[in-house]
1. Using the calculated result -17000 for helix-only ellipticity at 222 nm (-39500 (n - 2.57) for each DSSP H run of 4 or more, over all residues; to 500), pick out the matching structure from I, II.
2. Upon calculation of Rg and Dmax of the Cα atoms in Å from the atomic coordinates, which of the structures I, II produces 16.3, 55?
3. Comparing relative contact order in percent (Cα under 8 Å, 6 or more apart) across structures I, II, which is largest?
4. Taking mean count of other Cβ atoms within 10 Å over residues 102-109 as the quantity of interest, name the structure among I, II where it is greatest.
Structure I
Amino acid sequence: MHWFESQLAQLDTLVDDYLAARRQPAADIVNVSEATRLKRAAFIDAVQAVVDKVVKIEGVSACAAYHDGLILAQSAEASNMDAFGAVIQDTIRAAQHGETSLGLGEIEQIVIVGAVNKLAMLSVGPIILCISSPKGVNLATVLSQAK
């Protein structure tokens, strides 16, 4: 497993922990709420750490994470974050229509390639991790070689 795959696997584990904490019986609401908050914070911190690392990779222009079109984490280099969020939200909605009608299954990733740049969107639990790069960059290669 290369570096980026291991980062995604770590995020998947953290989001599973968070979702499991949310499903706990609410007999002791104070402790359950605190456990859920801590799991959520650990997940969000890990997402920001991945975003910060990914944007430092040569060939990556920007990186951000969104939940329901709202910014959860972003790189300092990223501009037009609201536009990214709007494009992501619309794109995910359109893809979800094809999810069942085309028999695609749950959407894992979407890549939009423009004449100049491209945007990769990866589903990670409840968030969409977005990576922007120049059109000619092979994201799979640069992400797999990162450390």
Structure II
Amino acid sequence: MSEPEKIVILLDSFTRSEARAALTAFAGAGGDASKVVAAPITELVAAQNTAEALGAVVKGKWPGGTPRSGGKRSALIAGADKSDAVALMRSFKSILPSNADPAFAMVTKTGMGWTVDEYLAHIRKEHDYMKTADPLMDPDMKEVD
């Protein structure tokens, strides 16, 4: 990303009001919400390479379309340090019903080459796996492909 001071969150199946409420919660917890740019994932965004999608959002060139809804909520977070990423995840979880089961991930160098949709499928698979996995039995998550 060209502007490391920005935190970009690509949101899948979150409503605009949920995003606003979560960013308000983030600011209330001491986070700098002015650094955060949240963008909904549309079918156009989902088909993009993750690096391209994040770059477009940073440059204010989000491709548009109708935000996806009805699926399980997921989010990709880029440009945040671990502390801000955890605070953002907690802020989003705090405004959702307890049964929402959102999946979050900090964007990695490897994931930048995947499409947004591939990345979301990967984090959902990891999220679901970790709900029942015993990390002591599989610390590298070798069963997750």
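1. Values: I: -17000; II: -12000.
Comparing all candidates, it corresponds to I.
2. Computed on structure I.
3. II
4. II
Rule-based calculations on the coordinates, nothing more; no lab input. On a predicted model such as this, the values are computed, not experimentally measured, just so you know. Cβ atoms are built from the backbone, for glycine too; each structure is taken alone.
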